[in-house]
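Right after this note come the structures.
The numbers here are math on the coordinates, done by the rules we state, and not lab data. Quick caveat, the model's predicted, so the values are computed rather than measured. Cβ atoms are built from the backbone, for glycine too; each structure is taken alone.
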Structure 1
Amino acid sequence: MNVQPISAFARGRAVVLALSLLPSLAVAGPSIENAKAPPGIDQKSFSGRNRFSISAGWMWRETGGIDFHSGSRSQTLALPQLFGRAQTTVPPIGAPDSLADRYYTDGSVLMDTGTAVDGSTSAWSYQRDAQVEGGSLHYRANGHRRESDAGRNARPPEDQAFDGSGGVPVIELGWERDMTPSVAIGARFQWSFLDLDGSREQANFAAWQQGREYAVDFADRYDLQGVIPPEAPYEGAGLGFGPVIDNQPTSRESGERQTAAGEARFFNRLHQSFDVKLNTLSLGPTLSGQFGPVSLQAGAGFALNIIDWNASQAETLYLSRDGGRADASRHWTDGRSDTDFLPGFYLQGGLSWQMSSSLSLIGFGRYDWSEGLDEPVGASTFSFDPGGWSAGVLFGWAF
């Protein structure tokens, strides 16, 4: 075979062709910028930059509620004795089976110097001729008896829970930094405000007193044994001479009749009211995962509950006598107010939807643990537990 030498013209055409292919080879070949990029990753989707956001919205908050551990000043009050104490008053007529000086409403039978010897006396008197009947001398005397009863019905302190829930405004400030194209860490500061107030009426004390008055009538009979009494009114000198009768009555009868009765009833009324303003400030780290326009968020941290509160209890003790109108007998008013700072802890999870490059819609749920508030208000105790569930919606703007 004969090899023909390449002509100068052919060599020139090859050089021109090679030079014309260099730009296309440069475009198709790997650059310094993307020579190490993993296949399938868009570098524009992961910048590693910081993002700040501000969000505002509304949430429903359920707290542990508000309690009045209800006591009463009426329960410890010494009530007046409206009917006195039970007692019996016996007239000075002595026992019928012993010697004594006896004073009746219509005369007397006293002892003289010889009574101790033979049981008779000349020291006797009577006022009306009608007292002499059938050979006997009759006397009357009056005594008195009082019955008194009382009782109390004081219920022990009881808890009365008020609903501690309500809709509250929420403002949230956030910061995030991308750690990978789909994972970011950050921090969240949140403020919310809950305003609660309420009142109630109740009664937890009642007492009663009853009184009955009786007149006790005594009737003594003396056998005159043939003695003819001087005309009434008569009073013997008691010197041992003159008509004498026995110092001890032949018989004694007694009976009683009710002369008066009464009843009194005490009861109380409690009016309790409160106003609680709860500001909650919380701060803690967050972790989020991005899945297209949707991201899942989780966070936990410290919460400070600032409670501005006031509570009051007004108590009135009423008295009704014999079923009549009840009138106020005593009244007490107690009130307390203060600002307390209660630390706590929270857990929060949420779901965010990216509406645009800077706007997002966030739904979240949260649970708070916190110390409780327990303060005395008069005879009662006022309690509030800020812990509980919350759920809400926020509109966020990132920049």
Structure 2
Amino acid sequence: MISLFIRTTKQVATYLIVLLITWLLLEIALTFLDPYLFKAFFQYDSELGFRVRPHTNGSNEFGFNDIDRPHAKPANTYRIIVLGDSFNWAGGTDCNYVGLLGKKLQNERINEKKIEVINVGYPSTGPYEEFLVLKRFGLKYDPDLVILGFFAGNDFSGMEPHKKQIVLNANFYTIDRSQEYFLFGVPVILKSRVVEIISQYKKILRDVQIRPNRGEQPSCSFTSDPEFTEAAFLQLTAAKLAFQGWKMPVYFTEQVELVSRTISSMKEYLFERHIDFKIVILPDEVQIDPKLLGAAIDFGHITKGDLDIDRPQKLVQSILAGEKISHLDLLPIFRAAFLQNPENPLYLLRNTHWNRAGNELAAETIYQWLKPQLQNIHDDSN
């Protein structure tokens, strides 16, 4: 009996040791072979934390939702670059609002120069990261005008002054900027990568209706299937409403200050280089659709009277007025379009992004706003 116990104990110990060694080897492989094992849409970037992998799902050499273009600006060309987040992606290169704006402006001229619009944006970014993208990649195109697409949904609340999003093993992690660790030049996290991969995969299975396809193919095809489950989408929407509350948590003050500093720094940076700067404010669906707003309020047990649903626009407009930055707020146009025809949605179902109609409305509105301003440039030169 004792010998059997000893033999069983040795076998269990052997299994545990093998399991531990296998686990350690997996952790080492996931840490040091990440660039070779994972070729997902996002990749790690030491400065930005992450960016879209070049030439993936239609991306260009820098990972933008655009074609490869010569860095040197062609003669007789006026270049506009549009910074932004995932709104720069929905619809692919052809039916995204940036691509549609480029088509509308291609027949316009400034001082006999043709106009070229370039899409410069990564999903899941905010103004802070987009400023870094501008300095690192955007200026390579020698732009004459920079337009920042500011998303009212989370470009305030999503700005974490001391936090940084990174992508490792195709998974997102939020870390403290002062606690980013490296081993032999390779980023490391104080968590088991095996456990994190399993955990995040389970979360996707729970919350996502279909596997996310952030890089729309340039076929202008918009899926009618929802991305998130109803519960996950309402939870996400209700969480964003925290920023619109009259009793706004104190910690949002840092986010607002960071946005303000970033926009001011971006303006000065471009002014020194004689590059014009404008901002377009993109509305969130919950600001457009009263039915969605009501459902999110019920789901989050929110008191409607505590909300100022237009707070993001008011705050950013206050910042832009102080900086004297020309801007366009798309909220009134989108609200009017929805009220006129509520059966014709402007956003993808449980997705947070515009569908074809939303992208087309945004592009047309921006075009009508920009056209006379660009014409003034032409007039001033004569």
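Structure values in brief
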read-out: Source structure (of 1, 2) for helix-only ellipticity at 222 nm (-39500 (n - 2.57) for each DSSP H run of 4 or more, over all residues; to 500), computed value -14000; value: 2
read-out: Among 1, 2, which structure scores highest (criterion: distance in nm of label points 7 Å out along Cα→Cβ at positions 83 and 115); value: 1
read-out: Identity of the structure behind 184 (criterion: volume of the Cα convex hull per residue in Å³, calculated), options 1, 2; value: 2
read-out: Winner on mean count of other Cβ atoms within 10 Å over residues 235-242 once structures 1, 2 are ranked, highest first; value: 2
